[in-house]
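Structures given as structure tokens follow.
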Structure P
Amino acid sequence: MTIEGPLRRLLRFAGGASVVLAAWTAILAGLAFTLPPGAPLAVFAPGHALETVAAARGSFEGLGHSIAVTRSPEPGLTQRLYQAGALLVIDARVVMSCRALLSKT
């Protein structure tokens, strides 16, 4: 067995994993547009998460390193967050559940 065999399998796995991760992220981002007004949203805006929330007229609920949690009773918060410079907006419950799982390990 040459080095090419294991390396090729590793590259194939990494490529497949990247496709799955990109698809999952796209699904989560798309679902943020379907949430009702008032639902908590996680905003990924490295270096300017608070400014992004303020510009989108969202209420500040919490903050991580580059993540802010926000909500608004007005419809259209997801669109306003993207217009204000957010890189990704997803349902905050997903982030909170992942964070809870990571803290248990």
Structure Q
Amino acid sequence: MNELAESFHQELLAIYDAALKLRPPYRSAPFLRMLGEHGGKGTADRLLATNKPSQGFTELFLRGKENLRLSVEYAVLREPWRALFTAEQRAVARRRLKEVECPLPPEDSAP
């Protein structure tokens, strides 16, 4: 795993830990299992390849759309990790966040 992919993996683990601090806490055993099996990049690839947002995305939204900053979609659009993903993957992430009127990360200025 290259350094950027490893950094992204660590970011997703940090996001999981941050979600545990929400009120109510959000624990996602399937997400943690995916990270263990596929790593951060592989997990994001799988989540972005589906037609609709994951259960985790929905759970974060239900706790307040500001909590979507803890979503894989949000992380994919942030620097430096956005370089790991294709324009199509970033478009999926951007569309999901825009559909629920979540502000995009400042680094993501694309329409």
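Quick notes on this structure:
- Given 17.6 for mean count of other Cβ atoms within 10 Å over residues 8-15, calculated: source structure among P, Q: Q
- Structure responsible for 61, 30, 25, with Cα extents along the principal axes in Å calculated and labels P, Q on offer: P
- Structure (P, Q) behind the derived value 12.6 of mean count of other Cβ atoms within 10 Å over residues 16-23: Q
- Highest-scoring entry among P, Q, by relative contact order in percent (Cα under 8 Å, 6 or more apart), is P.
Since every read-out is calculated from the coordinates, none of them should be taken as a lab result. These numbers come from a predicted model, not from an experiment. Cβ atoms are built from the backbone, for glycine too; each structure is taken alone.
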